[in-house]
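Each structure below appears as structure tokens.
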Structure I
Amino acid sequence: MKEDLMDTTIKELMEVASKDGIISSDELEIINQVKVDLDSYDLHLKEARKDGFVDEEELKVLETLRNLIFERADIIASVDGKLADDEKALLGSLKKFINKYYV
């Protein structure tokens with residue numbers, strides 16, 4: 001994954017989070033976790049591409065990691081027992097962005 005794509009992903013999430021003028025601690029925690037998860041995804045993707053192609057098993061691992069990105073973000077967003085509208089928007093943007101640009 002190109003650094004630009006990861007940076008663009010985080011920038012997009014920051015823009016969504018700041019639409020209401022405030023980036024809440026929950027939103028910031030979600031974004032920070034996404035950064036960590038994207039780094040992990042990137043390491044696995046680079047490893048998978050070392051031989052010039054991504055096989056079926058490697059695709060399964062990458063898909064699992066993508067799902068974990070969503071799951072972890074959702075857990076952080078709902079840990080306080082409520083899911084604010086801005087957190088819903090952030091999660092929606094994350095899902096759309098990753099489904100569109102990541103393997």
Structure II
Amino acid sequence: MATKNELIEKIEAYPEAPSTEGLNHEELTDLERSLREGAEEAPAAPAAVETKTIYAVKAGKSITTRSRGILGEGEVITPADLGGGMAALDALIEAGYIEQIAL
């Protein structure tokens with residue numbers, strides 16, 4: 001059987017640990033058991049890696065937009081910059097004017 005101090009150490013090791021102040025040995029044992037069982041039931045999900053795609057004008061190319069004027073090589077372009085939106089951006093990617101950069 002764990003001592004009161006050992007139970008407090010185990011409980012405080014959990015990231016969602018509540019306050020242990022004023023709890024007796026039995027209450028600490030129940031709290032530690034519920035935290036341990038909760039951790040076993042719901043394993044930590046791996047952090048979702050969010051990739052963001054940025055579109056930029058390719059080297060040696062330039063594009064004229066109504067909203068931002070002439071965009072030269074390496075400048076970021078969004079679907080909002082083009083009148084046709086994402087469809088126009090896809091057409092420029094296929095034509096070799098724009099490249100996708102995944103972050």
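None of the figures in this text is laboratory data; all of them are computed from the coordinates on show. Here the structure is a predicted model, which means the values were calculated and not measured. Cβ atoms are built from the backbone, for glycine too; each structure is taken alone.
Please state which of the structures I, II yields 11.9 when mean count of other Cβ atoms within 10 Å over residues 11-18 is computed from it. Please list the in-between numbers first.
Details: I: 15.8; II: 11.9.
Matching structure: II.
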Margin query: To test your reading of the models, identify which of I, II gives 74, 23, 23 for Cα extents along the principal axes in Å when calculated.
Written below: II
Check: If relative contact order in percent (Cα under 8 Å, 6 or more apart) is computed to be 39, which of I, II is the source?
Finding: I
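Of structures I, II, which gives -11000 when helix-only ellipticity at 222 nm (-39500 (n - 2.57) for each DSSP H run of 4 or more, over all residues; to 500) is computed from the coordinates? Present the calculation step by step, with values, prior to reporting the outcome.
Values: I: -26500; II: -11000.
That value comes from structure II.
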